[in-house]
1. For which of the structures 1, 2 does the calculation of distance in nm of label points 7 Å out along Cα→Cβ at positions 72 and 136 return 2.8?
2. Suppose helix-only ellipticity at 222 nm (-39500 (n - 2.57) for each DSSP H run of 4 or more, over all residues; to 500) works out to -17000; of 1, 2, which structure was it derived from?
3. Given that mean count of other Cβ atoms within 10 Å over residues 40-47, derived from a single structure, equals 17.5, which label among 1, 2 identifies that structure?
4. Given 19 as the derived value for relative contact order in percent (Cα under 8 Å, 6 or more apart), which of the supplied structures 1, 2 does it correspond to?
5. For the read-out mean count of other Cβ atoms within 10 Å over residues 192-199, a value of 23.2 was computed from one structure; give its label from 1, 2.
6. 21.9 is what came out when Kirkwood radius over Cα pairs in Å was calculated for one structure; which of 1, 2 is it?
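Derivation of every value follows stated rules applied to the coordinates shown; laboratory data play no part. Treat the numbers as computed from the prediction; the structure is a model and nothing was measured. Cβ atoms are built from the backbone, for glycine too; each structure is taken alone.
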Structure 1
Amino acid sequence: MAIKTYIDGAEGTTGLQLKQRLLSHPEIQIISVDVNKRKDLSYKLDQFSNSDLIFLCLPDNEASLITDKINENFGNEKVIIDASSAHRVSDGWVYGFPELNSSQRQFLKNSNRITNPGCYPTGALSIIRPLVENNFIDNTSKLIINAVSGYTGGGKKLIDFFSNNKKDKFFHYSTFLNHKHTKEIKHYGLLEHSPIFCPSVAAFPQGMAVSIPLHLDWLNDNLDGKKIYKIFKEYYDLDPLITIYPLNSRDTLSDEGFFSPEGLVGSNRISISIFSNEKLGQIWLIACLDNLGKGASGAAVQNLNVRFGFKEDTAVNL
């Protein structure tokens, strides 16, 4: 039987792409919504009662409120996948990054409360977690993360800004080092210290590159680029949606040697590139993904597939 699914917030950027993906999912029946009542709590609770699965594509405070109401009325009966950041490090919620470690898929299969990762943390953790778990870096390491995203990650306000602004093509933000995603990067990266996170937005709609530079003498066990490539290949060997490019591969670069954050737009994939300059003793790791795909709606569909036992890549791409 089809999984009856309600999307709360289907009109937003993430919700729209989520709905597009689910329309092609053979195991999902999307519950139609009366747009005139979509913010009416009693109406939504009626719809939830007929749902097997509820996606929350809402601002954090609304997601928290709706979750409380679902808990009051239905206990833990309904499966919730929350695309907001309201529950990312909350007790009782499973972090929806199946590739995080070897146990994460089983946790997802057994949970009715799944919190979708943020787009930046997805890229950052895909790099950090293998390094920490394999003792390549200490969990006391003080990391620096640089990232650039397409403007759709900022929702309607940022989309309007770039659509109507001919002057500004790029900017850094969260310059006071208070980005809300830092907490989940620290938590699931198993780090004792919050990383310095330097996010930015540019004038392209979708795409993302998250990069972490390292000096080789910061690492344990006399590591070099070849060893790091080997451990990343082994770590993600069974993860079909993550590609590890060979050391110093030019496959992700343009003819001019440029790396574009738009390389995986429309997909639910992550690519990790490893660039090494042994003479200088430096490593540069770059994760590329679609901020609305693997960074949002694609990941949400992947999580439903894991939770209900469907083929993991079903309907994850646009």
Structure 2
Amino acid sequence: MYRSCILFSLIVLFVWGCKEENKISDEVAAINVDLQLSRFDQEFSKATTNDISGLKQKYPYLFPSQYPDSIWELKLKDTIQLEILGEIDKTFPDFKQESAALEMLFKHIKYYFPGAPLPKVITVPSEVDYRNRVILADSLLLIGLDNYLGEDHRFYEGIERYIAAGLDKKYLISDVAGTFANKMLIYPNDRTFLARMIYYGKGLYIKDLLIPMESEAARIGYSDQDMDWAMANEERIWRYFVEREVLYSTDVELDARFLMPAPFSKFRLELIDNESPARLGRYTGWQIVRAFMSNNELSLQQMLALSAEEIFKRSNYKPKK
């Protein structure tokens, strides 16, 4: 009888959760957004010297005033620039799929952050500036499409493989969502490893809400194999952090070991290090924030305003075994 009651309660909770998700999906779908998107990369690739003046009027923010027209005229003929533009066009000939995903992302932004202005989207060549592949500045969102040609593209031969792995179109929408999420966060004054873990966890939780149509792996920038490893070893990761007493450590070296992009996380245990994905501190912070939101009746904005310590204590986080 007792087991039957538990089963019934679980079924009720599951059905209620599905209804709530469907309600949010319907409300998001009903939001109207005016996606303004311009393919500057294609316009520039087709331009002649006579078009420079018109492009400068249309995109003044892409043409610094200190550079004379002769610089842009040379770029129109530059073989490397032409090759970059050609490769972008092969990978993104119409941008329809990405436009639809951006529109859905913007709908979710308006749902969860109704006061946030939606930027105009401009796709550009960036000469493979992968550190700035997405730039959100005021009313403009610039996307450097030459940073999403696929990890094995010849343009990326001199780039570290763990960085090149993220230079794929499947991470484009996640990168845009992450850039927006970063605007909603304040980096903590608290110098503990736990505070920084939960800072990144908050950002990933925002991405959960903004891009539910993307996989969990894409949201954190993992391959499917990396995501599988993190999920399978969640309890093992947490046990390491607790047993080594790193949660309240202010050792900045922990950032490089567990929070920043790298070939792998650095547990300093050879067998684990060789198998593990990087940024497992972010992954763990993500799970703590998820646990907090599951166990507390607070809005997204209320959660974002809370300290890492309060989120951790009220999360009742228990890693999956």
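1. 2
2. Corresponding structure: 2.
3. Answer by label: 2.
4. Working through the options, I get structure 1.
5. Label of the source structure: 2.
6. It was calculated from structure 2.
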